[in-house]
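So, here's a batch of structures to check.
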Structure P
């Protein structure tokens with residue numbers, strides 16, 4: 001440990017000891033440092049909306065409404081009061097609770113900012129106004145403590161909306177000091193590992209996750225309005241199907257059988273369509289035993305939905321509606337900022353074929369297998385023993401996807417890499433599939449669903465060349481084939497990566513910034 005680290009450690013110990021001393025003092029005062037039920041409080045956001053109830057009462061008894069400009073930084077509130085004549089401010093009695101995030105000790109006056117999940121407000125605490133018993137509690141306050149307050153909503157001499165306290169209620173003592181100088185934590189991993197501190201002290205963090213909640217609620221509302229019903233499928237599967245990914249393995253002791261954490265939601269939702277549930281969706285966690293990156297987490301949230309008698313064009317329409325409504329839910333228009341980029345989600349979104357994008361960004365005719373193979377080898381991609389369309393798609397991923405700033409629906413993929421997708425009636429080599437790309441990220445994937453049980457079984461049995469079995473989506477699920485034989489209606493199906501969508505709509509550069517508790521290495 002160097003000298004700086006030793007000094008910081010000693011300083012932390014001193015701060016911790018001081019908080020413990022205040023804890024002991026609260027106990028001496030017979031104040032419960034861990035608080036009790038605190039009823040009838042108003043959210044700070046609601047209290048701030050009552051600012052219009054604060055008036056200026058002259059000695060004559062006449063009340064004057066405060067000017068609308070009062071919250072402007074340049075407004076001289078003292079001068080305005082002097083112009084009105086001698087009087088006092090009056091306002092409604094309020095009760096609030098929150099965490100102390102700023103504390104200024106001015107002797108017999110304390111200015112304290114508290115915050116709840118709807119906003120922040122200043123407390124004006126005078127020794128003479130709260131009395132000696134409450135003042136002893138005030139002397140035990142630290143940054144991070146949770147307190148309640150009764151008082152009158154008024155404004156200070158500078159015009160700041162404040163609660164002039166008459167009583168303090170101690171609700172919880174914090175024994176750990178907040179991040180130094182109230183600047184929050186700057187280390188990304190520490191913010192993710194100690195999410196509770198990140199949410200409490202880093203400006204914007206809690207709002208981002210509340211926006212995530214609003215986005216998810218909006219998606220559910222949009223689907224409900226379109227006649228979809230939400231279901232809950234199993235998270236333990238006997239066959240890891242529906243996607244190309246490595247599963248997490250587990251074992252059920254009582255049944256003596258190996259199981260997999262689900263890698264997709266698809267096959268059970270399709271079983272429900274066979275049973276007559278014509279519009280179904282699930283919004284839940286899926287698990288893939290793969291790498292971690294700013295765009296990947298092994299545990300993530302997926303939306304999958306299926307609409308009987310629809311197709312992939314129906315899915316484009318519902319995707320556009322979900323995104324538009326999600327933006328409204330967080331108070332945003334169609335144009336958003338993402339890092340240094342600007343994304344325009346105005347509908348309709350662009351729709352471009354896989355074939356045209358491949359030719360544009362590689363300079364190679366996708367139907368010329370020799371040219372495709374040569375281009376792939378020039379980039380160091382392995383081609384031996386692989387199906388030509390697999391090579392073509394690896395080249396698409398390498399050269400095209402990162403260039404798709406979008407938003408753009410990439411439509412009409414090679415059929416051979418889409419074993420769960422219906423082919424075009426007049427072009428059997430083309431699958432009716434789209435992927436939505438924004439800023440090089442795949443956000444959504446949709447098909448016109450394959451409902452021919454014989455063809456589906458054939459595709460399951462003939463796995464794609466060059467793909468290792470543990471990665472292959474072409475896994476034999478005998479019960480699913482049996483279900484198709486009972487008749488699944490023609491349908492459109494859609495999968496949306498919720499975490500990535502939230503990243504884009506909340507200007508977050510890493511998937512870990514929109515997942516409350518991402519997977520991390522052991523400390």
Structure Q
């Protein structure tokens with residue numbers, strides 16, 4: 001049995017683990033890589049996935065970092081079945097179509113941008129299209145929780161509750177080869193116990209191999225029990241300053257929990273009656289309807305029979321672009337929930353553009369911010385951010401409320417992992433940054449009392465061969481393939497050449513008309529400012 005790690009390996013996005021076993025080649029998840037341009041470039045490397053050779057895909061949940069490349073694979077030759085739970089199917093249909101729309105719109109913008117600059121490029125196309133998204137959805141088949149099925153002879157799969165978002169599951173796999181059965185558990189993303197809307201994750205019996213997420217492997221969620229009070233404080237801060245509260249929120253799961261939380265605050269008198277709440281994400285609005293469809297499966301002890309859409313709580317849903325734009329012209333305090341949750345795309349970027357420089361405004365982060373994303377830069381303390389080719393000062397007050405996280409914290413992960421580790425399950429840490437994974441690995445060994453416990457932390461494109469009763473064989477196809485070296489010497493030498501050319505042409509510049517000189521001066525000043533910002537990031 002061979003497992004290839006095509007994503008969520010020393011990072012938290014792009015989840016995809018390709019398994020070759022029992023005569024089949026299949027994947028657990030197929031997510032989009034999110035972060036800086038170098039990370040997102042991995043999305044186009046479809047040849048690594050070999051879509052036409054893949055028999056089926058097991059999808060743990062609908063989040064784009066787990067499902068977002070399904071349309072790409074469907075458009076590149078994948079014709080197998082995609083298995084998931086019923087709520088995941090409904091949510092994935094919305095999310096993949098929305099993602100495809102974003103891909104098409106961004107490609108149109110790039111083409112227009114290049115044309116305006118006089119550098120049109122032919123042959124470029126969107127990562128995938130709405131048609132590709134529809135192809136992927138047509139391949140989906142729903143399976144119920146706790147009901148074993150066989151997608152291929154020798155492979156038995158059971159979906160179990162993971163408590164992460166509506167429909168989220170961890171996978172219990174039994175793979176039989178040459179008369180020997182190996183049991184694997186893939187956690188998907190594990191939710192924090194006691195979440196407002198979702199039941200807690202189930203606890204599996206110890207498998208041979210445990211593949212477990214480690215997003216918060218190095219820390220617990222501080223002040224988890226004070227989450228609503230923290231949110232109320234952020235709202236109060238901007239309400240009394242007559243400014244807006246901007247909440248970058250994942251459209252599926254986080255937005256719905258926030259809506260119910262805001263209703264709770266209003267019922268408790270901690271949210272001003274005259275402060276409107278706007279859900280500015282068409283995807284989040286449609287996802288809220290799916291949540292209500294499965295209301296009977298949700299855990300809402302304080303919210304029985306209450307709906308964010310019944311018109312009683314000053315909650316407004318903005319579907320079209322004109323309504324969204326009107327929010328930025330509106331004066332006075334308001335709460336705006338908008339996607340994307342990591343601030344890398346969508347309407348949230350426009351709300352940040354209009355509010356992040358305002359003293360008195362609040363930016364409230366309620367979810368994980370991956371390395372390289374705009375959200376991560378803001379919570380890491382950036383003095384300014386670049387939005388729509390403009391550098392904007394960060395003057396708004398930044399709040400980070402970890403209690404809304406849909407991921408288990410370090411202690412909660414340990415509670416889930418330790419019974420299996422103590423029983424001898426070998427552990428593979430996925431879906432986490434290296435620092436979090438190394439901290440969690442050390443803690444698992446310490447708390448389990450097993451210093452010799454096998455814990456693997458695979459890297460991007462690493463391959464692992466598993467044989468019953470033997471130590472795993474790990475092969476890295478070459479670091480250069482996974483993370484190509486940055487040639488700093490070339491880049492700096494090239495800059496030296498440009499600077500020398502500028503010095504050579506200085507005398508000619510001084511002979512130009514004064515008006516033209518001032519234009520060149522302003523452009524060079526802008527370049528110098530950008531270089532100063534760049535240098536400030538290298539410490």
With P(r) over Cα pairs in 20 Å bins from 0, in percent derived as 18, 40, 27, 15, 1, matching label from P, Q: P
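To test your reading of the models, identify which of P, Q gives 13.0 for mean count of other Cβ atoms within 10 Å over residues 24-31 when calculated. Walk me through the intermediate numbers first.
On the way: P: 13.0; Q: 24.2.
Matching structure: P.
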Tell me which of P, Q gives 5.0 when you compute distance in nm of label points 7 Å out along Cα→Cβ at positions 240 and 448. Q
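Given 12 as the derived value for relative contact order in percent (Cα under 8 Å, 6 or more apart), which of the supplied structures P, Q does it correspond to?
Of the options listed, only P reproduces it.
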Starting from the value 1.00: which structure in P, Q was FRET efficiency 1/(1 + (r/R0)^6) of positions 200 and 408 (r between Cβ atoms, R0 = 41 Å, to 0.05) calculated from? Q
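The numbers here are math on the coordinates, done by the rules we state, and not lab data. Here the structure is a predicted model, which means the values were calculated and not measured. Cβ atoms are built from the backbone, for glycine too; each structure is taken alone.
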